[in-house]
Structure P
Amino acid sequence: MHFSAYHQMAMVSGPRQVGKTTLARSMFDEQEIFYLNWDDFDDRALLLQGGRAIAQYIGLDQLRADAPLIILDEIHKFPQWKQLVKGFYDHYRGQCHILITGSARMDVYKKGGDSLMGRYFNYRLHPLTVREVMGSAQMDHNADIQPPQRIVDEDFEALLTWGGFPEPYLKRDRRFFNRWSKLRLQQLLQEDIRELTKVQGLGQIEMLVLLLKHQSGQLTSYSNLAKKIRVSVDTIRRWLGVLEAMYYCYAIRPWTKNITRSLLKEPKYYLWDWAQCSDIGARNENFIASHLLKAVHYWSDTGMGDYGLFFLRDKDKREVDFLVSKDGEPWFIVEVKSSMKQPLSSSLEIFARQLKVEHVFQVAIDAAYVDKNVFELKRPVIVPAKTFLSQLV
């Protein structure tokens, strides 16, 4: 647990409605909690009064057996939030724990004042994944790879179909999913992007959002996107940066080190909510991408090492969907296929020889679970998604 090991603040960011506040409250149910949300008018009035008013409200001058937890939600929407938090932390450090949550990367709003360097550790909260929905699964927090464990088939299909955001995953209802998706997009465009970035052309950004839904996992052509939306290439790049910062999409870039005839290209973009992908093949690939991204973020955020997620492509148009690196070196590569019947990709073996990776997987979405640690294998192999993903986080 963060606060039992570190005195620094914890910053938890992630997409809207992914469960940041619910998780924070549930993890500290036996601790005294004070929750302040910038979007609440009364809480905002208190926060604007400054650190001393917050301390008086909480009663930090009172003797307590345990330090209270203060949750500051969406505080990044306040232009001077870094100054407020820095001053409060420096003055009351040791008297309370501070957890900051938000639906945008904490560095998205640059007018933040003094640096918080050294005063916090950052964590990123992702949608639910296979390992997480298996309630009985035990995590070894000192290991990056977990023992395999079977997931209920219905839960796996629900996760793939409805996505990893808690509400649609639990309800598993098409009409609810449609309404939820529409509302979430409205909040993203009309509240988060408009309030935080002040960008113009929300209608055109909405067009970009719709285009991304239909080309998840494809090589990005900034010029083609610019022509379709009738804006400049620089504007497209800037808007994609905004959508990344707001946790709508994320970019995966090509790995070029030690690749013969490597091809330097633009990134591929994937959605945080893979259920929005209309094409089944694209959804399957996005599903695996999101699991891998969550794993590399978790491993990096918890200090296990420096992990990265990339794709492979050369000038001969040979391609592999994903490469995971560990401390700057290739660790394992992954190709995604819908069916177990599809033959092993020849590109896997070619890139495996070039990169000398330890593990080479072709992950089949439809394959039945096999109770075998796939990371014990040192050869290219077709593995079930249900087994492979259960060994991540």
Structure Q
Amino acid sequence: MPVSLCDGVYWVGAVDAGLRDFHGYETDRGTTYNAYLVRDRETALIDTVKKGFAGTLLANVAEIVPLDKVDWVVCNHAEPDHAGSLPEVMAALPNATLVCTEKCRQTLALFFDMTAWKVRIIGPGDTLPLGDRTLEFVQTPLAHWPESMFTFLPQDGVLFSMDAFGQHYGTPERFDNASDLDAVMDEAAAYYANILLPFGTPTAKAMAAAEKLPVRMIAPSHGVIWRGHLDRILAGYKAWTAGAVCNKVVVLCDTMWGATERMAEELAAGAADAGAETVLLPVRKASLTRIAREVMDAAAVAVGSPTVNGGIMPQMGAVLTHLQGLKPAPKAAVAFGAYGWAKGGAEGVQTVLEAMRWEIIAEPLRVQYRPTEDDLRRCRETGAQLAQKAAEKAGAGK
């Protein structure tokens, strides 16, 4: 059912609480596909929903206004989780005109047959009067796709922010101040780490544009709407887009017969004893989503893999590929791992860390078959060194 944001403005989207995989992003709490309706002398639908949820969207709209009374459909972003239902929606709204940028039109045309749609192309600085209200459009390329934009409703201070400030959070609550704020912020951080992190510079530009607007409410395309804790999410984005790190050491490991895992435990113990927040993540038990979220704001990372077939374990290879694509802020780092009759695991990790331009604090830590007490002591000492580096990096950013 629709939910009122303020007089004449409604959430009309869909909740997908059972979703657990969003093209590889693990969504433990499900998600929402947010769409919004602004009703004035003319009525505008802002964004749609993923294919398969058009019926829910249209039923919500019909509770507020007859479908033939919708005048405009604004497309902020052409990705299918927001625009996948456009063919059904445009067919169900016979008098509606699609509003989008030329870049967005070009992208949508690669997904859909648009020949029967009425389309209005908007450019930088364009507005759309609805009556007493006006929609303003802020182009935000590459936050998240090249055609992305924000829509702003100045009379009510509502920013329809597309993917920015969103979370994969399928709660029945629609607002931040009616939800578990810690959980919402955790999901917002995970969302940024796994989706927007490679686009930190354009996202920072989009944030700067948003900060010039008299925003009182942020309505993203996923998750809850921000109305009670704007300061928290804006502070989060300021830190994340700046690549800020905290005094945290993350230890990632895979293992075959327990040797590399024992090394990881000692590295983590050394870092924790030296005062750093420490997170130990065996990569076959932790999702890529969780790993990226923890690494994003860590100042130091240890990465360990045993040698298999002369190289890195497959799941650790997937983790490193994911991190390379996300391009987190450089970390202090060390590679480690056990080997048998031939080396290659720790060396392969080191090659990737160097390619990411992380600060390598020591040669790879290696043990043959199983660690000795001296090996474990070296791991613990290296963990302490990582903690010292983490404290230095975190302090330098203050």
Structure R
Amino acid sequence: MTEHTNKKYTYFVTGGGTGGHIYPAVAVGFALQKEPDTKKVFYVGNPNNLEKKIAEDKVFDFLGVNISGMPRTISFDFVKWSLQLFAATLKSVGYILKYKPSLVFGTGGYVSSPMLFAAVLTGTPIVIHECDAIPGKVSKLLAPYAKAVSVAFESSKDGLKSDKIQINGNPIREEFLSTDRYNARKKWNLKDRLTIMVMGGSQGAKKLNSVIVQNLKRLFKKYDIQIIHQTGLKNYDDTVKELKKVYPNYTENSQYIIRPYFKKMYLPMLASDIAVSRAGSLSISEICVSGLASILVPYPYAAADHQRKNAKEMEELNAALYLDDKDCTPDALMEKLEELINDTQKMITLQNNAKKLVKKDATKNIVQQIKHVLSK
């Protein structure tokens, strides 16, 4: 019997701002909670962001750090941000001294930076996961200090300085693996007909909202379909205003469901056949695990243009259709949708190719990386 047999581990899990950073962190945190040698898992994030609610829904103890995204130009705002980062890092050091985590796991993005910096300063082991095809600034900066690095895409490896990189894919919430299309439709009282999901990631996408709204009358007039539309919290009111102008009787159409946000996002996604979506890494991972044919419209202002890279990679693998944001007019989107609606074989091919990209063991493999670090 070794001296480590009865050791219990405390973990800090950090990542936030958008669902692309939050949900992979939550998936790994949830898996760590189930491990028999886990004492406690804390989630570290910005208390004003989406991660607080999601983490608390998953019954994590939440530790708040106030940090915003880094300004892109050297200015007074940059000075203010630097002071904010310094204060957040000091606060994170305080959390480490108080709770003594065995390891910090981070999914990149600005929210994770104070705690990851604090871990490096205090000699606490870190493991990072890079969700995107092009690594973000935090991952690039901290990869050399990480005891292990997980990446979702093969192409991420080129941008990270580490000899401890493992390609795992993105961790998927286990809910996506617990039901199927038939049962998801049943739970939503949806009919067994072609269903399109429109989504802009956790933040929503103003452009996608407007373009789909402009097409609703045409789509419902021509095709016997169902549309599930997630607008994003901040875009909901504006989308409804536009709906009232161009499609005033939308409330009478039971085949159109519009919501600002779906708490159980896996249900509308699994209930659908086609997705119209931004190209964040998590959205793509969940599109693949849901077996959807997708039309990807990358957000043009994403850091390092990583969404375009994500979407192009999917197009090259014949797992999605690509539509550039600047070309995303109502007519162009209608054309792409009809390409799938009118060609069932093409739709099925994209669905099958997307499913082939799923790495269902991503969460398990990351947990194994973490355990390997702790066993040394």
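Each value in this text was obtained by applying a stated rule to the coordinates, not by laboratory testing. Keep in mind the model is a prediction, meaning the values are calculated, not measured. Cβ atoms are built from the backbone, for glycine too; each structure is taken alone.
Worth pointing out:
- Of the structures P, Q, R, the one that 1.3 was derived from, the read-out being distance in nm of label points 7 Å out along Cα→Cβ at positions 20 and 124: P
- Ranking P, Q, R by distance in nm of label points 7 Å out along Cα→Cβ at positions 36 and 68, the structure that comes out highest: R
- Structure from which 2.9 was derived, distance in nm of label points 7 Å out along Cα→Cβ at positions 12 and 308, options P, Q, R: P
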